[in-house]
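Below you'll find the structures, each written out as structure tokens.
Quick note: the coordinates plus some simple rules give every number you see, no bench work behind them. Because the structure is predicted, anything quoted here is derived from the model rather than measured.
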Structure 1
Amino acid sequence: MTFPPKQTPRRVLIVKPSALGDVVTALPVLRGLRRTFGRDVHVAWLVNTACAGLIAHDSDLDECVPFERHRLGKAWWNPAAAAALGRLLRRLRRRRYDWVLDLQGLLRSALLSWATRAPVRAGFADAREGARWFYTDKAHVEADRHTVDRNVLLARELGIDARGQDMTLQVARSAAEFAAAFAEAHRIDRRFVVCVPPTRWATKLYPVRHWRTVVGRLARSVPVVIAGAPGDRALCAAVADGAPPGVVNAAGKTDVAQMVGLIAASAGVVCCDSAAKFIAPAVGVDVVTLVGPTRVERTGPYLRGRPIVADVPCQGCLRKACRHITCMESIDPEVVIAAAEDMLTRDNP
């Protein structure tokens, strides 16, 4: 069932502030807006400053509205943060958006959507924290659908021609140039693999000793680049400790756009369940993803890529804390190595 017919919008705001992977899964909505309305509609995206490097340069996007989550979260006690929040709310109101699409589905994002006073504020009927009460239009989409498909289906109910295959990232020119310079500086060619050990949940982390086995074996045949954010330096250094000469630890040495550039220049990615599993296919690169507490049917690799799913009774528990993390411990490094080697034998289209 679709929403009642809507007047063609002139200004649309996508609300999907974070996280990196979630922003990538919302890209089909951006592409669908352009396909449906062409350049007649102004498309803006409210996004965390930490994630803006993914889309700020995108040719389909007219405006990035920065959301400084950590700073604005202090607004209830910090006068400077309260003033910044006030400025953001006034900006959202003044922009006079016709449609707002809240793809985050939390109270915070719903309140920001509501603050725009847009006549159409669409979100998921099963949005958490009471967010749905702030929408004018609620999309009833099955909870067990893949997150990309959920975004696509919400957009379609507004008459937007969104398609799952439009989960594509545009690589910034500066990021591509960085990747080329990085490869030259470290004397690596196109046949390198990016390994991404970090992930946001402790329960999704692959043991360091397993990563060392994977990285060490892959480095016998191809260069390996270990990637991570500045906060991931210690973890990535532990993985790289004692690694052979073919391993380059780039953790903390790239911004978001540059990381995308490295992934786009690589022959493949091996990662835990993290943003990299979406970034890789979005730039046309294969990925091997190690999956423990999460569910492939909802958040697994999309468009391309192979998940290696832990074979334990509690797999897919969705817990962020666990006493044993048997699932990730149980994934055999030999299986990961074999999957990565198979990935490398197949040409990326």
Structure 2
Amino acid sequence: MHASVSARGDGVIDRGRLRAAPVVHVESVSRSFGDRMALSDVSLRVGGGEIHALLGPNGAGKTTLLRLLSGALAPTGGLVRVGGLDASRGSTELRRLVGVVPAGDRSLYLRISALENLVFFGRLQGLTRHAARERAEHALERVGLAEHAQRPVNRYSHGMQKRVSFARALLTEPRVLLVDEATHDLDPDGAEQIRRLTIGVAARGTSVLWATQRLEEIRDFAKTVTVLDCGVVRFAGPVSALSALAASRRYVLELRNGSHMVSALNATLRGRGRIERVSSSEYLLAVDPLATLGQVLAAIEAEGVPVLDCREERSRLEGAFLEITRRAAR
């Protein structure tokens, strides 16, 4: 039997009866479109107040999974439950329970104000006119746009429009927030504002599923991650565990007088790393997992080869992601 959910007069979910149920529970889910399988045997669980990343390239199945969780799609097979509700039924209760921040900018009416947008969408979600305006004002305050509430959205910057999309998703104080590629076209400051907003929402107990193909943005942000590739789960667990899967760390070094020393340096670094020449002055260094970069650089300097510059070739998360997908392709 499905957990029952009641709504107060202002349209906000009474969550008391939902606390004992898993917040997000996806079990052995598949979804096909004709003869194309978009998701195959996908499972994940997300706890209250947790930021869970869905990581993968374009076409991995991230957006399809978010649509299943929002009730916009029904699975071909498997179980999708959100806050104790069967998401495949797409009920009014589910729509109040889930907030969605879609990719792109086509979720708002650009010629009317942010406040008018939110009141309109609040009414669509079943709020009374008074409650919709009250909640719209509160949501705009939460995203830092209260002073601009009456401005037409087409006069907002791209980052401000994305914050209005967040405000729209927060109208019913959702228990689950689904965020699809929220920062892919924002500048660094705008992206950081969106991440701070998300951290604040999670701190209030909302579970967040954050879909992205940008690996570095989940470091020190998401707690757990599911890596999707071609609709299949390649990894599921803590972000720290994903990072640890990288076989080695790779750095680009600029060395002085290193061209005749490669063989000698590799003999010195045996068990700690390996170096190879890639241009007249640049070298690629792979540091073994049990060694530190400082130890390796000190060993190179001790051989009389000054290190002029050192930069990370690829993040550990990116290395781990590529390692996982390459293994799957074998």
So Cα Rg over 2.2 N^0.38 Å, for residues 148-227 alone, computed for just one structure, reads 1.11; which one of 1, 2 is that?
2
If Rg and Dmax of the Cα atoms in Å is calculated for 1, 2, the one returning 20.7, 62 is structure 1
